[in-house]
Every structure is written in structure tokens, then in C-alpha cells.
1. Work out the source of -8000 here, i.e. which of I, II gives that when helix-only ellipticity at 222 nm (-39500 (n - 2.57) for each DSSP H run of 4 or more, over all residues; to 500) is computed.
2. Of structures I, II, which gives 2.6 when distance in nm of label points 7 Å out along Cα→Cβ at positions 21 and 37 is computed from the coordinates?
3. Check the numbers for distance in nm of label points 7 Å out along Cα→Cβ at positions 29 and 109 across I, II and tell me which is largest.
4. Upon calculation of distance in nm of label points 7 Å out along Cα→Cβ at positions 61 and 77 from the atomic coordinates, which of the structures I, II produces 2.3?
5. Here distance in nm of label points 7 Å out along Cα→Cβ at positions 69 and 101 has been calculated and equals 2.4, so which of I, II was it run on?
6. Out of I, II, which one gives 42 for relative contact order in percent (Cα under 8 Å, 6 or more apart) as computed from the coordinates?
7. With distance in nm of label points 7 Å out along Cα→Cβ at positions 53 and 93 coming out at 3.5, pick the structure among I, II it was computed from.
8. With volume of the Cα convex hull per residue in Å³ coming out at 96, pick the structure among I, II it was computed from.
Structure I
């Protein structure tokens with residue numbers, strides 16, 4: 001049996017801006033992407049803790065520290081200052097899934113890592 005598991009999570013990221021005139025995606029500080037193992041152009045799920053919106057898009061790497069930018073259509077789903085959660089998933093067999101631990105970080109108001117889980 002194959003199951004879909006949460007592989008990576010960035011908790012309580014603060015949106016730093018939006019760019020409506022862009023093809024789409026979520027721009028994420030590359031250091032944060034590396035920390036949780038999210039790849040550039042990887043499909044992600046985003047939950048906006050501030051307004052309840054949820055959307056799928058893909059990750060774009062930023063070399064600017066602490067950057068989280070809503071691009072294209074996603075710019076309509078949040079504002080600078082909103083808190084979001086960013087998820088990436090993986091398919092794995094049930095035995096691997098039982099042993100698997102996701103890479104999770106919790107961020108400060110300024111998008112700095114304050115805790116690593118588990």
C-alpha cells in the first residue's frame with residue numbers, strides 16, 4: 001500500500017509581500033527551503049492562518065533572507081503580515097511511512113527559525 005505523507009512543513013511563516021504581475025507560485029527564502037528539504041518548483045500546499053484560505057502552488061527559491069512572497073493569483077489570497085503554513089508531501093509505502101519523520105520548522109515573526117521538530 002502507498003500513502004501520502006507530510007514530508008516538510010514550515011510553520012507560522014509571515015508573508016512579506018505579494019507580486020500580482022507574476023505567473024504564480026510562492027517565493028520562499030532558500031535557507032528555509034533547504035532546512036526542510038523543499039525543492040524549487042516542487043508542488044506545495046499553503047494554509048493561510050490569518051484568513052483561512054488554502055491553495056496549491058509551487059515553490060520558488062529566493063536568495064533574500066526571510067522572504068515569503070505570494071505571486072500571481074495567490075496574491076489575492078493573503079496580505080503582507082499574514083501567517084501561513086507551507087506543506088510538501090511524499091508518496092511512500094506503508095512500512096517506510098511508519099518510520100518516517102517529517103522535517104518541520106517553526107518561525108518567528110521575522111521568519112527566522114525558532115524551533116525544529118520533531
Structure II
């Protein structure tokens with residue numbers, strides 16, 4: 001479910017829409033346009049991917065790199081999901097100041113939605 005990015009809007013209100021910009025399964029180099037409430041559209045490129053474990057993707061603009069982390073770790077009694085965003089570059093401190101709380105709230109919404117969806121058998 002975590003790699004089916006075009007359906008994220010079904011389980012988290014932090015995503016309005018994700019449109020893949022290429023065909024086939026998600027892989028390193030795959031690209032997508034992400035729309036989120038209160039944020040400008042961003043194009044992301046998958047930079048790291050492990051089957052059945054998760055992926056990182058990044059968005060670049062002048063002075064800024066945003067890296068999203070989406071990972072699942074299998075455990076004997078279920079799994080642990082780790083989600084996060086890193087901002088890097090000269091504009092990162094400004095972006096963290098302006099969007100940090102909103103970004104954290106969206107990560108929490110994504111985690112809660114993913115948990116509910118997986119417990120309801122939606123994956």
C-alpha cells in the first residue's frame with residue numbers, strides 16, 4: 001500500500017492528489033507530482049527503494065531539497081512504519097520555520113491513516 005502512491009489520498013487527508021509521471025511499478029527514478037493542502041505542488045523523484053520495505057523520494061528547487069522517507073519494518077507481531085521529511089540546502093531553515101508544524105502534522109496524519117487502513121484490511 002505504501003508504494004501505491006496514487007491512492008494515498010484515500011487514506012490520508014494530508015494528500016490531495018499524487019499523479020505518477022511514468023508508468024509501471026514504483027522504482028528508483030520514478031517521478032510523481034504531489035498536491036497537498038496549503039502547500040505548492042511538488043515533483044518528487046524516488047531515490048531509494050527496497051521491495052516490501054519502502055522508499056525515499058526527493059523534491060528539488062533552487063536552494064532546497066525536500067526528502068520524504070516512507071519505510072516499513074516487519075516485526076513478529078506486525079510492523080513498524082517510519083515516516084519523515086528532511087529539508088536540506090540554504091533555504092532549509094526558512095522552510096522548517098514556515099512549514100515545520102504543518103509538515104509534522106501531515107506526517108502524523110499519514111501515519112494515522114496508514115495505521116487505520118492496514119488494520120481495516122485495506123492493504
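Just so it is clear, none of the values below were taken in a lab; they were calculated from the coordinates. This one's a predicted model, so the numbers in the text were calculated from it and none came from an experiment. Cβ atoms are built from the backbone, for glycine too; each structure is taken alone.
1. Answer for the origin of the read-out: II.
2. Label of the source structure: II.
3. By distance in nm of label points 7 Å out along Cα→Cβ at positions 29 and 109, the leading structure of I, II is II.
4. Computing distance in nm of label points 7 Å out along Cα→Cβ at positions 61 and 77 on every structure in I, II gives 2.3 only for I.
5. Source structure: II.
6. Only structure I yields this read-out.
7. It must be structure II, since only it matches.
8. Source structure for this number: I.
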